[in-house]
Structure I
Amino acid sequence: MKRSDVLKAWGKILSGRQPTLSIEITRECPLRCPGCYAYEPEHLQETGQTLRTVSDYKGDELIAKVLEIVREHRPLHLSIVGGEPLVRFRELDRLLPQLSEMKIAVQLVTSAVREIPKNWSQIEDLYLVVSIDGLQPEHDARRKPATYERILRNIVGQKITVHCTITGQTANRPGYYEEFVEFWSARDEVKKIWFSLFTPQIGAEGEEILDAETRARVIDELEELSRRFPKLDLPKEIISGYRQPPASPEECIFARTTLNLTANLENKVVPCQFGGAPDCSQCGCMASAGLAAVGDYRLFGAVPLRKIFFLSDNIGKTVRKVLN
């Protein structure tokens, strides 16, 4: 990571705007993926509800409310998640160009269960991320009806980032993720490939969870694959972030710089996008790892930028309390 890139990123974080906003734009999803954190009871435990039971919006009301939130918080980056965002593709078809005109970088995370509108490929600063859970046999079993066949049909004409969350079911199969990276690297529609590691709740059990030995071996494997496949976008700083995740949400720059709103556009998902009580010692969130890498950069070779952020963040919160 270049020093200039780090300082540019950090300047944005300290610019007085909400750096990152994440909106669960709908509670609806035609998938029932095992291990999906968004629909777990812990996700919205502070409200006593689940994502499937909160109210959400459609049509003009949804568009107006999202724009109102964006104008209020002035995010540098907006992540649109769900549910399945393409359930609201008609609203997004009108909303996304307006966000682009506002110079908001938008990341839309989808299963590609339906065709991505062709005109979206022309929207500036729109980044499409398609979630794919391993090779076709495992993915199709977990994510039907968003099967490989449907994804390949629905991404034609787009430029996407493939995102795969590594789980315990496939992590111990030799060569599995090499085959995955090789398959998706060969697709013209794919410009980047990202990996995250499954992040459990504290005390959770299940086959999705990676044990410590498997986790360490997988990270080594990803580091090696990133040297061989240019589309695998995992620089050494992110690999380092996987090896040493933040100790708590309070230590996580991504958690502290991101406002997460659920589908009623009022309730916050806390302490981070996972909600509940995420086991930070097993965090595999790529965004967390990436910002941790930025935070560990030493300004002028001396002071970690993480310390500057935490100091600035604390000062900002104190000032807001005084003003209010």
Structure II
Amino acid sequence: MSDLLPPLLPRATHGGPSAAAFTGLDFSVNCNPYGPNPVLLNAIKTADHAHYPDPAYLDVRQKLADWHGVQPENVTLSVGASDLLHRSARAFLPPGEVLLSLHAPFGELSRAAQLQRAEIRVVDKLPAQLPPGTRLVYVGQPHNPTGRSLSAGEVQALADACAAANALLVLDLAYAPFVEVPIIHHPSSIALYSPGKAHGLVGARPAYALTSTEIGARLENLAPAWHLPAGTAAALAALPEAQTFLAETLPQVRRGALALATALREFGPVEHNGTPYMTLEVADAQRVARELWALGIRVRDCASYGFPGRVRVSTQGAADARLMAALREVWYG
């Protein structure tokens, strides 16, 4: 019987507070440090938490559909992108088939593929043709932790290749608000939005996808009734009216990230492509992360992304000076 059940797998590695009750400065979290967006926070606070919502969330989907110029049936809602990625794998990635990822995938998608007993192939460059059996193709637009992104022509060509191969392109747009990257909505794509990152509201877990009607129906089919808490639904419904915050804060995030990337070159090569996060090459990433932790600074060891010699940090505004001071203490004693 055990062969018929999903394998038992450890949780994917993420940033954020851990069971060790870390209370210092967390540079491992890629989130707008000037949040939370007060408009979305107010929407959460004033939501109707006393009653069951409409199980179809038609009002929320209509508002997002009008904003994006699509139909409500093209909008799939979710508590966090992780849930949508797991549903995508369950719906479209049969056992033994292939998840193709440009650079390392987000850990939750990798775990979802393993639960499906699918094969995961990670490439640094898109192949001319998709490997046989490919059913999902994952692209971070931009990618985490490198910040790299595809051109509009590359995204369109990849979506067309997926259509020809009976595969689906998953465009992870979690960090797209921070940089100007091409975004397309294609019949063979799932455009995955995680607005909590840019709005500094990751704890509310707002997420949604824009898809074709057929893909959306299959994703909805795997969601339980009332799968969105009232506050999360309210935050999603308020998104179209909450964009002033981004116009005011994202330029500050970009300036802070650029200044931090420039300063970090004191310690080694830095890869930064406009996102709030960047990677720093170090001789011993685990040791550096451990010693920074002891100083009350948390960074992300990138070994799980396939970069064992790098740490990832994300600008935290005025607190960036504390990171630099801690790094100098680690480097120079």
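Values in this text are rule-based calculations from the coordinates and carry no lab data. What you see is a predicted model, and the numbers here were worked out from it, not measured in a lab. Cβ atoms are built from the backbone, for glycine too; each structure is taken alone.
Comparing distance in nm of label points 7 Å out along Cα→Cβ at positions 179 and 267 across structures I, II, the highest figure is found for I. So distance in nm of label points 7 Å out along Cα→Cβ at positions 67 and 275, computed for just one structure, reads 2.8; which one of I, II is that? Here the read-out was taken from I.
Thinking of I, II, which structure, once relative contact order in percent (Cα under 8 Å, 6 or more apart) is computed, gives back 19? Working through the options, I get structure I. Quick check for you: by FRET efficiency 1/(1 + (r/R0)^6) of positions 59 and 115 (r between Cβ atoms, R0 = 35 Å, to 0.05), which of I, II is greatest? Top value of FRET efficiency 1/(1 + (r/R0)^6) of positions 59 and 115 (r between Cβ atoms, R0 = 35 Å, to 0.05), among I, II, belongs to structure I.
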